[in-house]
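Read-outs: derived from the displayed coordinates by stated rules, not from any lab. Not measured: the values here are computed from a predicted model. Cβ atoms are built from the backbone, for glycine too; each structure is taken alone.
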Structure I
Amino acid sequence: METYHTGFQTRREVFQWAASCKYFDHSRFQTRGEGFKKVKQDRRMYAEFVDWVEESRPHLAESGGLPRSERYAKAREDALLFFDKREAFDDIVRARINKQRFKSFFNGSLVRHWAELSDGDWLAVKLIVDEVRRRLGGDVGIMGLLDDSHGQEELEDLVHQIKDDLHIVTTAED
């Protein structure tokens, strides 16, 4: 910001300063092609900047810096710190990871497999899933089994027990 407040002698200095800002990504700055609309004639300085970026791309690429993924990660970190949202972001990430873990541990396809039900017997699967949730106290109770070394076996045994309790028969038993 010091350079900005000091001022610029030429438009080229303005362009160089803009391109040096940490959130400017010359590789993503579109100057032509699909989706790019012609710069309005009354925006002469912007039109000159667009031309300057196009001419300067080789030099901008040489100036290096961090790879795109690292720049994006840094920008995200800066924003989380600036807006004091680190904890909220971490909660969202943790919830997404837990949801993925849960879905890989307990889902309709697994229940169908464990209960040895046919592909089209999704009503029976739903009845079993609902009863598992009821008996274990919902998803929180099921999540409690995730970190148990025998949790999956216990869950599978419970599915078999519920199948028997509900008198659900497999296609092979028909």
Structure II
Amino acid sequence: MVESGNNDLAVGDRKNQDGPALGRFQIHQSAWMDISKLRKAKGQPTYPYHDAYKRTSAESYAATLIDAITDEFIKHHGCRPCPSLLYVCYSLGPSVIPKIQCMVGVKPIGFAPARLLYCPSIEATLWALGYSTSLSRRKAAQGKRYEDLIVAHYLSVRDLGIPLIK
């Protein structure tokens, strides 16, 4: 929803040096190749990059990337990322994970196994890490939209038994 409005044919970041990001999850070709390596090592099927336009292929690749980010995040920080930090790591790439410990105001909340690392001001902390003001502002806003969607989904399932996200 945040990246493409669930448009399987979305093309974004056309000016990116790695080429455009394709499909509903807006995955760049280099990320797709990295995910293919992860999937191959796990014995999972791999697909050509233009399958990013296909919902099932894109979903499986996005899930593999999110699992890898979460595992790496836990390794570095000892807990899972809150939804907005997960979005930032997905969007900016896993290389941002070690930098997160330098972010101002980042703190663990909750108890194991549901303990999360929370960042009250993604925009300010991305800017402090050297990202431009406009990129920091955009990623923070998108991360907030993602977190709001996750919370709404949780509350809908909890209170109504109806999932918002399938």
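When distance in nm of label points 7 Å out along Cα→Cβ at positions 73 and 105 is calculated for each of structures I, II, structure I gives the greatest result.
Computing helix-only ellipticity at 222 nm (-39500 (n - 2.57) for each DSSP H run of 4 or more, over all residues; to 500) gives -16000 for which of I, II? Label of the source structure: II.
For which of the structures I, II does the calculation of distance in nm of label points 7 Å out along Cα→Cβ at positions 41 and 153 return 2.6? Structure of origin is II.
Each of the structures I, II was assessed by volume of the Cα convex hull per residue in Å³; the largest value belongs to I.
Have a look at I, II and say which one yields 4.4 for distance in nm of label points 7 Å out along Cα→Cβ at positions 57 and 121, as calculated. Answer for the origin of the read-out: II.
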